[in-house]
Structure P
Amino acid sequence: MPSDVKKWDVFRRPIRPFWLGTSVSIPVGVNNTFGPRTTVIDARAWGYRQLMAEHFYESRGGTFASGETVTVRHIIVYDDGSEDYYDRSFTTTGATDYTITAPEFWYLRNSTKIPVAFVAQAKSNMSSTSVTIAIVMKGWMW
């Protein structure tokens, strides 16, 4: 697994752990169109220069219609403005625990770029939906 440690300088800058105690709601778009981008956390908004995600917990509530698929896009934003993302689709309510050892984190890490924000979007393949998506996250900011 790629390491972010080489980017961290604990001797010159403080490292701040973060834990979002309140979940961030991700609006679900309809007709196979992603809803608005929702920032879960942005290190720059807290006065830091780098984000290192350690864990995020995503819950899916409401009711899935027959044949409904909801896709959640997890986006990592880098300091140069570029992004990487990973899509995951669901057909039932429930929750997914993503830890740093989960395969999804391979898509959210880049060994040559500095991550600064975590953003999410969601979409349903139906014309309307009652599915809700919420994300809680923890990690470190430098």
Structure Q
Amino acid sequence: MRVLMVNGLFDEVRELRSQLGFRHEVWAASGGKNVETLFRSANPDAVVMCLSDLHPDHRKRAEFFQRAWGQRPRVLLALAPFTHFKLIQQVLDWGVDAYLATPCDMGRVGRRLEELVGGRESDGTDPFPVVVRGSK
């Protein structure tokens, strides 16, 4: 699994790498155009968005990830310190696949990513479909 962690702390990125193990790749991006460039080049299976507020740019970035993936089944996980239901609902309304309240152990994040990505693989759909132009 390839994971892009957006705005994560260095220690969180390192811990997630450790939790997922050597078979997985975890990249870190911090804001700006760097995120979109790295997203396009890495073509991750999952994105972890580390949020500290509900800034409108976060919603735009979530929409960018969804548009860039197109019809391919990928995972978008939001991590934020919100515990109030209305705030959590706002984040879920962005179309994220899951939400975890922070602080939380990166082992939990890794397990949740594996559940989400694994669920996409086991539902009978190819999680990494090949699109051939001109085919029906």
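Read the figures in this text as sums done on the coordinates, not as results from a lab. Note that this is a predicted model, so its numbers are computed, not measured. Cβ atoms are built from the backbone, for glycine too; each structure is taken alone.
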Suppose relative contact order in percent (Cα under 8 Å, 6 or more apart) works out to 24; of P, Q, which structure was it derived from?
Q
Given -500 for helix-only ellipticity at 222 nm (-39500 (n - 2.57) for each DSSP H run of 4 or more, over all residues; to 500), calculated: source structure among P, Q:
P
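Identify the structure, out of P, Q, from whose coordinates distance in nm of label points 7 Å out along Cα→Cβ at positions 60 and 76 was calculated to give 1.5.
Q
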If you work out distance in nm of label points 7 Å out along Cα→Cβ at positions 20 and 84 for P, Q, which one comes out largest?
Q
